[in-house]
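Each structure below appears as structure tokens.
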Structure 1
Amino acid sequence: MPKDNSIKSVLIVGSGPIIIGQACEFDYSGSQAARSLREEGIKVILINSNPATIMTDPMMADKVYLLPLTIESIEQILQENEIDAVLPTMGGQTALNLCKEADEIGIWNKYNVRMIGVDVAAIDTAEDREKFRQLMVNIGIAVAPSRVANSFLEGKEFAQEIGFPLVIRPSFTLGGTGGGFVHSKDDLDAALERGLKASPIHEVLVEKAVLGWKEYELELLRDQNDNVVIICTVENLDPMGVHTGDSITVAPAMTLSDSAFQDMRNKAILMMRSLGNFSGGCNVQFALNPSTEELIAVEINPRVSRSSALASKATGYPIAKIAAKLAIGYSLDELKNQITQTTSAYFEPALDYVIVKVPRWNFDKFKGANDTLGLQMKSVGEVMAIGRNFKEAIQKACQSLENEAVGLGYYGKSLMKSEDLVEYIKTPKWDRIFRIKDALMAGSTVKSIAQATGIDRWFLNQILQICNIEKEIATHTLETLPESLLKEAKKCGFGDVQISKILQGDCTDEQVYEKRKALGITRVYKMVDTCSAEFEAKTPYFYSTFEG
């Protein structure tokens, strides 16, 4: 279906102040959407209260309003401009909630403005915990046992009914705000009060906690013809219990069996289609029982999300840009693949590389803050690394954290004993990945760490391989370091600084660099091309690696 020519002007709603869970990712998606719509000759009016964004640059939209994200501001814009449609899916939870509120009081009807990219019923169903649970039951997708409470007493009653451990999930909040785990009766009162207070509609879901299950996210796009593509499947290294924004995530999914993956795909597509007839982007989260592969739906976000910004960079597929074009009527097969410029956008990216995202925290700036990770997101940013394998990508990501880590390790620091480390990593904290590596270096087994953390053994075996290479390097000086070992270390993401610290004797990273250069061990650059080199890429970007 071609573009809807009745849409001549679109209002894009931004995400407002930068807060945890909703930061520059939405500046990225809003900017992409504005450019995408203007390419089609559509007038773009943009509102955002945050001037420190790219989207509020006068070059980005035809008209920019630096106003508070309120109903009054929306009405002022509608009075001053002829606006045909509003796109609320590029501004995170803030934009969705504001546009839903405007719909409820009849603002869009009053000014004859259509909502595109999503519909109010979909927002309502996805964000209202009881409606979401009921929809999943109706379409035959399992959810964790749960009840919705609108009062403190109801919550206490349902908690006794379901049994501990529990999750408290407030409706209509972002980044897990107000949510938390309840392991016993002693914690219940405070958790319920916090959750009810955080929800704008004073509602929480009291849910059985599936702690230790594996967590996955899928990014989907859908057009008016009901075509759906899955752009990216992201696996959380941390199991359920850590907010996905605070978890190390990996794409493509590494430890899924094909049968579980196909089941997840089918259910994600069914969930998106059951939400309504809107065209645009969507994010679906699942929990998977590692023993039985039983799958339950956790949530669905009918908008471009924090994760889809990551997925865009990970795959090279510009999700926000395509989602904006789908919202104005195009179908996926009518749009060009932005990377090949010859094939259509109706395809699913294939990755011949590994992406690892590691969150960044600033607990040292917030004295007294609880650094234990849980349902409420605490990270203030993230780094993303691309490698030919998981070992290379995780080490490259750790090198980028700007926290004194040199690859996957802190060198020259005192270490805890093996048994103390295994006890320490039972609680998810910001430095858990480093302490896991310390525990493996100190002789702990993969089995004991898997039991302590719930992290899949495949990831732990990969870290063990990094440890084994490090132990082998530590038996050499620079002069005796074999070429084959140096080459293997570089392929597994070891930096020159890291190698110089591990080797016996005094040597600098410059000396390591000179040695590998003399041996011809140098970087090569590979394309991020979305198609695993099946088609020629026209607008590629590159990552460095030491593979041939």
Structure 2
Amino acid sequence: MMRRFALTTALVLSAAPAWAQQPSTRAQVVELVRQSQEMADAGDRAGAFDRLLQALELDPAYPSIHAHLGYLYELEGDTLKALASYGRLLELRPDDEYGRARITHLFFGEQFPRRLRLSLLQFSPVSFVTDECRLRLAGGNDLLRQIAWTRGVIYPEAMADRGAPMEVEIPSAGGQGVVGTAHFNRVCYGFTAVPEGDELRMTAMVSYPSPLLSERSADYSALAERLAHILLRVHCYSRACYGLPQAPEERIVRVWMCESGPTGAEQYEDDVFIYDAARDRRPVEWLREIAHEWGHYALPRMGRFTEPEPYASGVLGEAIFLQRLAEEAGLVVGERWPSERAQAAVGALWGNGRVELADYLTQMRTDTLDLWLARGPNSELAAGLGEESFRYLVGAMLWVEAAHGHDLLRATLLKAPGESPADFYYGYRQALCEAVEAGEVTLDAGALDLGRSELSTPPVEGALRRENVELAPGDRAQYPVFLLEGPAAVRVMPGLGAAKLDLYADDVGPLPLTGDEPVSLGRREQGWHTLTLQVPEDGEPVTLQALVIKTGEPTVPAPGLEE
């Protein structure tokens, strides 16, 4: 999936340069460029720009115009436009020493460029790796986002003229103090593309010590690049799928690979500190650490718990962002996760050993999602602050995404009025009320309560939820569902055709389901209910994709734990 730009490939001009014009036109252009230079020297930048734009209309392929435009953009502090002008200069005149010198200065003179264009990377004095991040959005549409990160020896911009290494204070847990310092003299810069066009914005800096500076003589360069790569992908997932964090795109996350401290990582504001970086970890553990800390950065705080950590946003970030990574692997190879090819694609993306992502996703669902389903939506765990309540909240949010998709999970997170667990359970009910106002609500078949269902063939642990829910004669699948006050009706997707299903609502039934017609549940009180679908013993097998639920007039409940 990766491709490196050929930075040393020169563009070949034809024997008759494109900028060769008639003498009269050339004389006009030369005069306009001369006037522009005089105006710039006199401090009249507006006039200088005006003369160059006139020259550009007459002869857009004349190299000197772009050289002078680059100079003026530098004076204005517009690095991106200056780089674009010098890049155009080198396209027209590949051996132009001035253009190459100015580009090198803009990369290394003071601050590494915060914005670039993919088309400019061929002129960069540093090596870049580029890739595409593929995302599946609501409605089944795919979105491609370009990402790029640097490769090779790069000194951090904070090191003056390759001087002394940076000394960075390491905060204690929660940022309440300083526990020590660490030194860094290498960096990997990461960029993500804006949704439209080829503009890249700096998203991440991963800093680390060189082998000479390292206390263990370790070479962290390859690991730093892999961590930057994964960070760029989870950034794309959180921005495109969840619209989070609700912070400017220009914010840059700084990752510090520290050699001291207990194995693990800590996020504080825009900094992520990875401790004991030299310790060997399984690839999936590195993925978890990056996704976990990005969860703390991008998602709302969810707590405050007494254990295993104060906020559940890190573990939820692990789960939802690594689920997206699994989904993307399937999209790339054209096979649904967890096919062997999809799992191999994740291993190839990490580039250093097999990534046991399928095992992790299965275990995460067992520990959290199945706990929420087993204890039920109205469990006393919703009010607790211990480890079980921590996992219960994560499981509830995973169920929301499995049942309704990322749009409703995003709405749930954003509609939580505070940080307590109760706020997020309320956020789901409010998000669901708004979804009902827009029409029917779909509940994916993969959101079933596996422990209370009876299936001859277990469903597949897919990327975002359990998949391939198949009901043989006598099988049953049970679902928790939140219904609003008023009349309710249920149908299934796809239509049943000649097959039949029996529907039980809160163990009352059966209500026969046939074809693609909805069955009425009568009038229901607002709150959590149970729907069970069962194939009659003499019925035909049914492959279930979703339940479609229509309920009555929405009434948003006040924040609380119980209905």
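Any read-out appearing in this document is the output of simple, stated calculations on the displayed coordinates, not a laboratory observation. All values derive from a computational prediction rather than experimental measurement. Cβ atoms are built from the backbone, for glycine too; each structure is taken alone.
For structures 1, 2, calculate distance in nm of label points 7 Å out along Cα→Cβ at positions 247 and 367 and state which one comes out highest.
Details: 1: 3.5; 2: 2.5.
Going through 1, 2 one by one, distance in nm of label points 7 Å out along Cα→Cβ at positions 247 and 367 is largest in 1.
Taking FRET efficiency 1/(1 + (r/R0)^6) of positions 103 and 335 (r between Cβ atoms, R0 = 41 Å, to 0.05) as the quantity of interest, name the structure among 1, 2 where it is greatest.
1
Quick check for you: by Cα Rg over 2.2 N^0.38 Å, for residues 383-438 alone, which of 1, 2 is greatest? If you can, show how the numbers build up before the last one.
Details: 1: 1.19; 2: 1.10.
Sorting by Cα Rg over 2.2 N^0.38 Å, for residues 383-438 alone in descending order puts 1 first.
Can you tell which of 1, 2 yields 74, 42, 40 when Cα extents along the principal axes in Å, for residues 199-518 alone is derived from it? Working shown, then result.
Numbers: 1: 66, 49, 40; 2: 74, 42, 40.
Computing Cα extents along the principal axes in Å, for residues 199-518 alone on every structure in 1, 2 gives 74, 42, 40 only for 2.
Can you say which of 1, 2 returns 16.8 when mean count of other Cβ atoms within 10 Å over residues 223-230 is computed?
Only one of 1, 2 returns 16.8 for mean count of other Cβ atoms within 10 Å over residues 223-230, namely 1.
Comparing distance in nm of label points 7 Å out along Cα→Cβ at positions 119 and 207 across 1, 2, which structure shows the greatest value? Could you put the intermediate results ahead of the total?
Numbers: 1: 2.5; 2: 3.5.
Going through 1, 2 one by one, distance in nm of label points 7 Å out along Cα→Cβ at positions 119 and 207 peaks for structure 2.
Volume of the Cα convex hull per residue in Å³ was computed and gave 194; which structure, 1, 2, did it come from? Spell out each step's value before the answer.
Values: 1: 159; 2: 194.
For volume of the Cα convex hull per residue in Å³, the value 194 is produced by structure 2.
Can you rank 1, 2 by relative contact order in percent (Cα under 8 Å, 6 or more apart) and just name the one with the largest value? Walk me through the intermediate numbers first.
Details: 1: 13; 2: 8.
Largest calculated value belongs to 1.
By the measure distance in nm of label points 7 Å out along Cα→Cβ at positions 159 and 319, tell me the structure among 1, 2 with the highest figure. Walk me through the numbers on the way to the answer.
Values: 1: 3.4; 2: 4.2.
The maximum falls on structure 2.
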